[in-house]
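Visitor: Listed next: structures, encoded as structure tokens.
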Structure 1
Amino acid sequence: MNRKTFLFLMIFLGGFLSGLLLLRNSKPMPLKGLTLAPQKRMKSVKRLRDPKDPRITPVVLATQKAAPSVVNIQVGNLVLTRRGKVFNKRGEGSGVIVDASGLTITNWHVVYESAIRPDFYVQVTLRDGRVFPAKVLSSSRPNDLALLLIQQPKGKKHVQFPPIEMGDSDDLMIGETVLAIGNPRGQANTVTAGVLSATNRTERVLPPGESRPRLVHGLLQTDAAINPGNSGGALLDIRGKLIGINSMMQINSENIGFAIPVNKVKEVFVQELLSFDNFDRFWTGLKITHKGKDLIVNGVETDGPAAQAGIRKGDMIRKIGNRSVQDMKDLTKILITFEANQEIPLEIERKNRSLTAKLIPWERDKARLFWLTGILAKPLDPRAERKTFVKAYRQVESLLGSVRFTPLKVLRIQRGSKAQDLGLQPGDILVGIKYYNFWDQEYVHVFQRGVPDLVQQVAQNRGRSLRILIYRNGKGILGGDLEIR
């Protein structure tokens, strides 16, 4: 190797090593047109620096205002595993928070199973990802609306939930911009925009669990995309105010969705969902109206819990415990802290006299059976009334063969009810219902799950008659047609 070659190699090697050191201690120069902006969290309107930013459209402002009030609702049941109780989801929908206490409105068809499944469980997910259990307080099946209460976390700071601002559905204009917020097909917090296509629409729907379709009137129509999972979500105007509860889409059609007008929602909320006759949690047998600052009892169910407590029509409810009440929201917020069979102390005013009453509400199945049929019943205790149990079982066995069932003892018959007209008496034993199949053949459904089983049968046959079978001591098995309310 000559001297020139050696010097060239040394210079090349020195330059290469210097380049490596420079690369190690410096950042590479980006190639123009191929750089990627660093990922950032989505900005809220408040965090955008320039108030004149053209991206801040009315749609963005309305979404930012209302979206925290729209929640994801999942329904199912809790399954006991080695890890403890695990939530088993069977369906989902959306809901809208209407009060800081956690009162939330959704569609009845989202939570309809709460009336027929004793293991029903519902949980709510807020927009920020927090998950809370919830309870179905009441429902209005004809209006496809239900009221939930989001449960406060135990042992933690009380949560204030963000309520939505109500609009006026009587002041809407065809063609105005509307937004739908919900959870279509499980995609949480989805926003779609469109226009108000029409008002006062009528649609034929088939409610879940029923065989006959029915007409629903007065709906809002929109072309904002509404899909399964949007049910119970918010339909907003461009100001971010609630103008409807998304309810359904037209099958085999595109961009045709329907919502229940907010003015109808407000009417049902006050007159039905806050009425304790409709409470799924318990039943009081009370009908209450609100006039000024007075809560007035305008109805007491015959032989129900309120009647047994001595409450009369015309009484005014002043306090629950030591807390004053002036409107239906006050009443709701206090009463939802009680459970079935728990004594509720009331202070009432009757003809300018102050009186006290102790109201003990009934649990859901007991109340529904009484309200739908006029019958108050409980499972027959095979130990305490062994002779009656054995006689009833033998009579059923002679009629149907060997079968497992839970006989139900009638405790009380409501005065003036169809059950009283039929001739049912306290002490009768309810054993089953006789049905006819497609070929007009008879078969008997016996009550294997006790009162919930009977409640499910009568709830599915509202407005019809059922052939009820009873065992009466000394008379054997008797049958009669009982009209269901």
Structure 2
Amino acid sequence: MIYETVAAVDLGSNSFRLQVGRVVDNQIYTLDSMKEPVRLASGLMPDKRLDAPAQARALDALRRFGERLGGLDKGAVRVVATNTLRVAKNAYEFLPLAEEALGFPIEIIAGREEARLIYIGASHSLPSAAHKRLIIDIGGGSTEFIIGKRHEPQLMESLYMGCVSYTMRFFPDRRIDRKRLREAQVAAAKEIELIAADYQRLGWKEAIGSSGSARAIADVLELNGLNPNNESGITRVGLEKLCNLLIKAGSAEALDLPGVKGDRLPVFPGGVAIMSAIFEELDLERMSYADGALRLGVLYDLLGRFHHHDMRDSTVAQFRRRYQVEGDQVERVEATALSALTQLFDGAPSEADALFLSWACRLHEIGISVAHNAYHKHGAYILTYADMPGFSKKDQARLAMVVLGHRGKLEKLGAIPALDSAWDLIFCLRLAVLLHRTRDDRAIPAWRVSRSENGYVIEVPADWLAANPWTAAAFGEEAGVWKPLGRDYILHSKPTRKIA
């Protein structure tokens, strides 16, 4: 379905932001935006759990966002959470509360997925250019580095350093001196050093900053004439002058310069320290600024899904190539599994379930590239921990769970709630794999599936079962696999009838 009005929510480590846009001729024009300085990262305790005050601030902000988003269809809204909820050990305890407050599902995205979306957003807000660009986004808890051309990112990385976390770590009492600032710069430089060679090898023609820290620094340098020759954006000379002014003032609050907004002051020192290290390690002289970033990237990525240019399909195809998945077998299994899902839902499965089952079918054998023994476990591990552009961490976990469950015992999946449709996906994939065990194009019987009171019913022609004792025995084993979960797996052998 294509929507005229779409919205993106970015649950960042420093601020929560909402952007509502109108789609006109495949372009997105902003209708409304909201920002809440939640400072989520400041609520991360030493044990990496999110404290109660930070959760309360977040829930209050989400309720306000939820009021603005009221009336929009769930398919028109995408909500992404970044570094703080990536690292918080109690993130998945907090998530249901957050989703209830907002009224929409929330995706916790990986660092490189955040980088991809940032690049898409920034590139759509910049003039078209044929050269490579380096986009840098200093967030509250992480900093993303992307090199790309036009709207296609080529190299992406996310480093665990941000304006909130660095301000708390190096300027806890908000006091700034030369020693503290240098310690922050050196710590950031050590992180950047790990990726600098790869980025310089690929190269870029233009460096661009996006989001709050870059904007705040650029504003201060421009409004106070700190850049040489009144240049716009951020320059190395301007940054050095700003660092000296911060040291002289002793704190960001005492920095009597126009341009730094009140809600940015508490995290300004950390952002300046990281930006200084970026200029030093990547040997930059100047950086311009892009208005678009994560939220706009989320909106354009959502727009791509409407037009069936879903990045997740591209990622799945790329994984199939990388792990040399046998194409013919995948297509047989996918067709049969989707047919089973359609029958279970009386011809109308949800689009989300059909998509996940399709992806799981295409990827269920990627683990064979590691080892055939326990390949379903290898596949699930890859899907859990690999960078998968377009997929949230929750999506990856669900996909990995279905792949893990497609063979072997099912007790290992006990964490899946009893009413979760993931069980249906697992049933359909297991059935398809069983029916295509011969891995060839021989005809399969006129099978049918339906639901029992507490599980599944499979109908298969009796003479086919008699002629295929190996598969008949496998059906019996399946019943034993589902029984410990308290689920029916009933096989009905019917008199032979014409194949549909």
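Each reported figure results from applying straightforward, stated rules to the coordinates on display, with no laboratory input. Everything numeric in this text was worked out from a predicted model, so none of it was measured. Cβ atoms are built from the backbone, for glycine too; each structure is taken alone.
Visitor: On distance in nm of label points 7 Å out along Cα→Cβ at positions 94 and 446, which of the structures labelled 1, 2 is highest?
Guide: Details: 1: 4.9; 2: 5.7.
The structure with the largest value is 2.
Visitor: The value 59, 30, 24 for semi-axes √(5λ) of the Cα gyration tensor in Å was derived from one model only; which of 1, 2 is it? Could you put the intermediate results ahead of the total?
Guide: Details: 1: 59, 30, 24; 2: 50, 22, 21.
Only one of 1, 2 returns 59, 30, 24 for semi-axes √(5λ) of the Cα gyration tensor in Å, namely 1.
Visitor: Supply the structure label, taken from 1, 2, corresponding to Rg and Dmax of the Cα atoms in Å, for residues 206-269 alone with the calculated value 12.3, 40.
Guide: Values: 1: 12.3, 40; 2: 11.1, 34.
Computed on structure 1.
Visitor: When mean count of other Cβ atoms within 10 Å over residues 110-117 is compared over structures 1, 2, which one is greatest?
Guide: Working: 1: 20.4; 2: 25.1.
Evaluating mean count of other Cβ atoms within 10 Å over residues 110-117 on every structure, the highest lands on 2.
Visitor: When relative contact order in percent (Cα under 8 Å, 6 or more apart) is calculated for each of the structures 1, 2, which structure yields the highest value? Mind showing how you got there, number by number?
Guide: On the way: 1: 9; 2: 12.
With respect to relative contact order in percent (Cα under 8 Å, 6 or more apart), the highest-scoring structure among 1, 2 is 2.
Visitor: When helix-only ellipticity at 222 nm (-39500 (n - 2.57) for each DSSP H run of 4 or more, over all residues; to 500) is computed for each of 1, 2, which one produces -5500?
Guide: Attributed to the structure labelled 1.
Visitor: Now a separate question. Which one of 1, 2 has distance in nm of label points 7 Å out along Cα→Cβ at positions 182 and 366, as calculated from the coordinates, equal to 4.7? Could the numbers behind the result be given before it?
Guide: Numbers: 1: 3.8; 2: 4.7.
Source structure for this number: 2.
Visitor: The value 7.2 for distance in nm of label points 7 Å out along Cα→Cβ at positions 62 and 398 was derived from one model only; which of 1, 2 is it?
Guide: On the way: 1: 7.2; 2: 1.7.
Going label by label, the one that fits is 1.
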